[in-house]
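Given below, in the form of structure tokens, are the structures.
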Structure I
Amino acid sequence: MRNIIIRNKKVRLLVVTLLTGLAGYLIATTYIANKPVVIQVDLQNTHSYLEGKKVYLGDQETKAFLDSTLVKNGKFKLSISPSKNFVPFEAAMLYATGNPSNPYWLLGYKNPFRSKTFMSNFYVDRGTMNFTVDTSSAVKKKEMIALKFTNMNVQTEACYKMMNFKAGPKKSVETVAYNTTIIEKYPASIHLLRQLDWQKSNFEDPDLKHLLSLFDASVHRSTLFGNLNKYISYKNETGEIFPTDIALKKPDNSKTSSVLDPDKYNLVVFWASWCGPCRQEIPQIKKLYADHQDKLSVTSISIDRKEDQWRSAVAKEKMPWSQLLMTRDSSFVKLDKKYNLNAIPVWVLLDSQGKLIDKQVGLHQGKDAIDYKVASYMEQQ
């Protein structure tokens, strides 16, 4: 590398200024990247019902406890050391009740953007977040503690403003401008990314791609961002035919793409162990299967993120038909794009060739119940 001598004093001063600024930027960036997550709470009361109790910081999605501590002198502090590829996430604070039938209870947080609205979750990000007690939420004749933020982070702010994307069959200039504006205001918001994922089936792929491009680079390392890109890229070339280019896990840990029986009607049920309505629907499916297994093949496909929870639920429910697990990979993207799995349970009834006959979302009773409705289709043939 050659040495360069700068003789002009003004140029030298400019170069020094630029280098100093660059060094400062790199130091600041490194500092932010290494900042821990710290949550500090001051209850302003050393004799509240939380005094001496254990409190936890929990991940809303995985339900895992990330840190815990005791409330002492009306205060407590929770913290985690984020990894290099840390992505802000939705979290909650809970306390141990001492009641075996209901061991944990959520703390609530006042939403400053919505009148008389309290939330049970907030977003965790690097840096320190401070809470104090919200005295405006006192309940008569009952001790209740709700918290309020003294320095809300931007991730939580974007969530608490409860913004939704506008979508519909008639795309207007105003709609496009509104959707663009909310991302440009909160380009690093994981909540908005999740909202976009929730509403993705309402958008054409080019529009979805445009909105995704507006997010900050810090969001790109999230799994959800990658899955949305895969969702856009996947072309549903099979139409109403069930896809075969998928890989699902069987209870014996082997993978299969074979879901349908070519000699029967095929009922595919998308569910998860944590989904209450999904579990409540199982007795209906058992009745349907018992009455029509000679001409109906049933397959349950779980979208559980935790394999052990899926296995535990399968063992408990004792469903006598095929059980498969779908991990959050390209198989999930393909089936999600075809059948929209944002809300479960979802069941699809297909003929022996895999062509869609009917689809239904949610738990229903009476004539719309899965056993009644599917049986009626087969009886018509």
Structure II
Amino acid sequence: MATRTQHRTPLRIAIVGGGIAGLALAARLDAARFRVAVFEQYPGIPAVNTSLAVWPLARAALERIGVFGPLAAASPSIDRFPIGTLDGGAVVAPPMPGSILVGRRALLTALHDAVPAETARVDARIDLAAGRAPEVDGAPADLVVGADGVHSAVRRALWGEASAAVATPWLAVRGVLPLRFDEGEYGERWGRGWLFGAGPHADGTNWFSAFRSELGPRDVDVEAALAELRAHAAAAADLPHATTAILEAVDPGTTLAQRIHAAPPLRHVVARRGAGSRRRPSADAIGVPVALVGDAAHAMTPNLGRGAGEALVDAVTLAGLLAERPVDEALRAYDRARAARTRRLARASDLVMRVALAERGQPWRDRVLRVAAAATGGRRTGPAPAPAPATAPAKAATTA
């Protein structure tokens, strides 16, 4: 008997969500072997082109999709990213070999262009609570993939409201400025209850901050968020030069301010028919299996810089398994390969966030950082030169 992988009957796949995970999956599914539709309610490329870290595994995923080369040529590369106290007194530099910092807009554009022309693009909202799978190529889908982000409607419909995203106490504020700094000024610094970081970007410098806030959780006022950020900075001493320069130059029009949300850890990222139990979700309600990818499966705090990269790995892993195995076997293998790993990463990222934004525990945390810096050859950062405009050459500038 022919299996789906022999493609006598092409597998119809409905991808709900056209972000990084959804586009990457669509790009890796062979249009000659699958019938694919991407359903995206809010199509479009984001206006603020903040950076995403592409680690080695994510790099391998982009190479499989065929877009890494052009992205790497236009993006700064890094081999480490310093983390330390806000005054620069203790700095550790975790290695990031073979990594690049790619703009979100550039990545989405590259993935969008890599999707086969035969793939259907549908501007529509999918409601699985209605009890039916979306149609692909005129017939109900054989597989639904939830790639609809941290507030995934697919996850809530099949995994229940207990899987809904949870708002953390923290706000993330970030943007891109046409400034460049000496390499020693880049990195992430931890203060009392807040953090601030910056890294090289193709257009200058990508900066970011996080702190506890009552703003939001939806439609956060950027001006109010920047006022809170500046209040943290005003209360601190010995700020790095880059931090001061960025806060003076920041433009609310090119700044994002969002409440950080995270999804509860899932034991399984696949729902199959007839498999329902207290721990394992069932897809009986819509009659076809459902898989989750990206933030829909494992939305995490941004502290490890792994969210986008893990979304790419999810997509390439699932596409590869569907191409090689019958659908049920492929989904079981995907669940085994990705659920536990991403659950561990999400927990680790949450722990790092809590340590980075410690308030009462700040003195203890800073002592630990100093010990770690001494053990790994960390250093104090020295004075930095004034920033140069991104369009002007400068000997001290880090080029993109």
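Read-outs: derived from the displayed coordinates by stated rules, not from any lab. The structure presented is a predicted model; accordingly, all values stated were derived computationally and were not measured. Cβ atoms are built from the backbone, for glycine too; each structure is taken alone.
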For this session: Compute relative contact order in percent (Cα under 8 Å, 6 or more apart) for each of I, II and report the one that scores greatest.
Result: II
Seminar exercise, completed: The highest value of distance in nm of label points 7 Å out along Cα→Cβ at positions 87 and 303 among the shown structures I, II is in II
For this session: Match the computed value 21 of percent of Cα pairs over 39 Å apart to one of the structures I, II, and report its label.
Result: II
Problem set entry | Answer label among I, II for the case where FRET efficiency 1/(1 + (r/R0)^6) of positions 127 and 167 (r between Cβ atoms, R0 = 30 Å, to 0.05), calculated from the coordinates, equals 0.35 | I
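If mean count of other Cβ atoms within 10 Å over residues 119-126 comes out at 20.0 when worked out from the coordinates, which of I, II was used?
Computing mean count of other Cβ atoms within 10 Å over residues 119-126 on every structure in I, II gives 20.0 only for I.
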